[in-house]
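**Q** Pasting the structures here.
Only the coordinates and a few stated rules stand behind these numbers; no lab work does. Since the model is a prediction, treat every value here as computed from it, not as a measurement. Cβ atoms are built from the backbone, for glycine too; each structure is taken alone.
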Structure P
Amino acid sequence: MDFHIHSEYSDDGSASLEDIVIEALRGGLVAIGVVDHARQDEGWLDEREKELSALRREYSQDIDLFSGVEISATEDQASPELDGDALNTVDYIVASFDQTPASIESKMALEGDAALVDWWSESMQKLLEGATGATVIGKPDRILTAKKVAVDSHRMDGLMEAALGSQMFVEWNPATSYPLQPFANDLGGRGAGRLIYASDARSVEELAEAIKGFTSFEAGIVERGNASFLEILRRRKQ
């Protein structure tokens, strides 16, 4: 299973929806989620959902196909595409840590890494509490990796406690440098299976490479989370 694959409906994606399905089947996946970046232009989401619906009918006996939208966890306001009926159109929303807000960059110039750690920890806490309306926390490690900043164990322990009581799922991608690996291991085990696999693939080639490189050890970490998330998504489709 892979719950974060970008299609050509993302500005940085190149794969058609059907090519994604075909490659996923070739790799033996039983469920996938097409997650594209929220966009400012109108109509794209309806167009994508119509295409996905047709593919669901065609491949209904072979694979579970779900739809998602990715928003930024660093924005002050949710993207306009998520207003109104759009929330009912997609199966889930991913709030991702894509870049450090300019205001935090300015604070870091004065306060150093502590400003980033404070902001990141507070943002994670809010997401785990469900403050954004999202279902999944995406790329929790990206900003920390880019800045080469570590989070102290006391804060991580607090976030783990919040995660254990949260209904949120957290993405995990073993192909990236993951400074939160101990957190991920704990969340995959103790966290009632709240960790899900997300390749963040942006092309058929990247998807094929992600499937090829996925080991049995890595599968074990996300097995419970993948199964739990799949069950939830299937129930919502009924």
Structure Q
Amino acid sequence: MARTLDYNAVWADTTDMLRRHREAIIAIAGLLILVPNWASGFFIGPPDLEGAKTMGDIIAARGEHFSANWHMMIPLSLVSFFGGIAVLTVLLRPELPRIGDALLFALKLLPVYILVSILTGILTGLGVFAFIIGLFYVVGRLLPVPAIVVAEYDKGIGIWGNIARGWDLTRGLGWKCFLLIFMIMLVALIAMGVIEMIIGILCTTVAGPDGIPLLQTLVSALTASIFGVVVLALEAAVYRHLMRQDAQ
């Protein structure tokens, strides 16, 4: 039987998981996602792209930014990865009800999760080189892979096995999966932009042109963290939705 993707069912499951596990998610995401995001925004900041006119200029600016800040960027990214795995563990491993158990499991998964993320990034990059539309399709086909790494770790299917499993689960659903994540991202980016703009205007009105960097980076990190947690829950919900169809 061909699998289908019911947007309403997936979103209902997403919000239900977030509601049922909100205490654990707030605790984990607050420490392991929000704090690294804020530290990155406040102490590192974005790359200076002023004067960058070509793609080569942008790549060079980002390379210089990384070279100057890698000693902070890498540890903060690892902590965020760890937090994301822990959130997925809470959502997908009910046999680990305690936060401490979820954190220990996430720590065990961290190397595999990072390698799978690198490989999915490479595959997505290949989609860019193929055609930009190919990128969209690959993003949709690989959407449940992070959830698979957590939920099916005990099967020992390996790094490529996780990617192949995600590719198989979304067979015939690549565009529907991409459209789902695209709609969520679009709404989230608009909301984040509006919130940050309002906070920026208030801060510059109160404190002058320099604003209040501590508050502005905190708000930016908070909105990005909320969006990241919603995406993680969405990935888990898509995986659960497709797996239920296999079980029928």
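**Q** Match the computed value 41, 16, 6 of semi-axes √(5λ) of the Cα gyration tensor in Å, for residues 153-224 alone to one of the structures P, Q, and report its label.
**A** The read-out comes from structure Q.
**Q** Now for a separate question. Of the structures labelled P, Q, one was used to calculate P(r) over Cα pairs in 10 Å bins from 0, in percent, giving 7, 33, 37, 19, 3, 0. Name it. Each step should come with its number before you reach the end.
**A** Working: P: 7, 33, 37, 19, 3, 0; Q: 7, 26, 36, 22, 7, 1, 0.
That value comes from structure P.
**Q** Between structures P, Q, where is distance in nm of label points 7 Å out along Cα→Cβ at positions 41 and 113 highest?
**A** Sorting by distance in nm of label points 7 Å out along Cα→Cβ at positions 41 and 113 in descending order puts P first.
**Q** For which of P, Q does helix-only ellipticity at 222 nm (-39500 (n - 2.57) for each DSSP H run of 4 or more, over all residues; to 500), calculated from the coordinates, equal -27000?
**A** Q
**Q** With relative contact order in percent (Cα under 8 Å, 6 or more apart) coming out at 21, pick the structure among P, Q it was computed from.
**A** For relative contact order in percent (Cα under 8 Å, 6 or more apart), the value 21 is produced by structure P.
**Q** Taking FRET efficiency 1/(1 + (r/R0)^6) of positions 145 and 209 (r between Cβ atoms, R0 = 35 Å, to 0.05) as the criterion, which structure among P, Q has the greatest value?
**A** Greatest value across P, Q: structure P.
**Q** Still on this structure, please answer the following. Which of the displayed structures (P, Q) returns the greatest value of Kirkwood radius over Cα pairs in Å, for residues 57-120 alone on calculation?
**A** Top value of Kirkwood radius over Cα pairs in Å, for residues 57-120 alone goes to structure P.
**Q** Among P, Q, considering only mean count of other Cβ atoms within 10 Å over residues 49-56, which has the greatest calculated value?
**A** P
**Q** The value 13, 30, 35, 18, 4, 0 for P(r) over Cα pairs in 10 Å bins from 0, in percent, for residues 25-136 alone was derived from one model only; which of P, Q is it?
**A** Checking each candidate, the match is Q.
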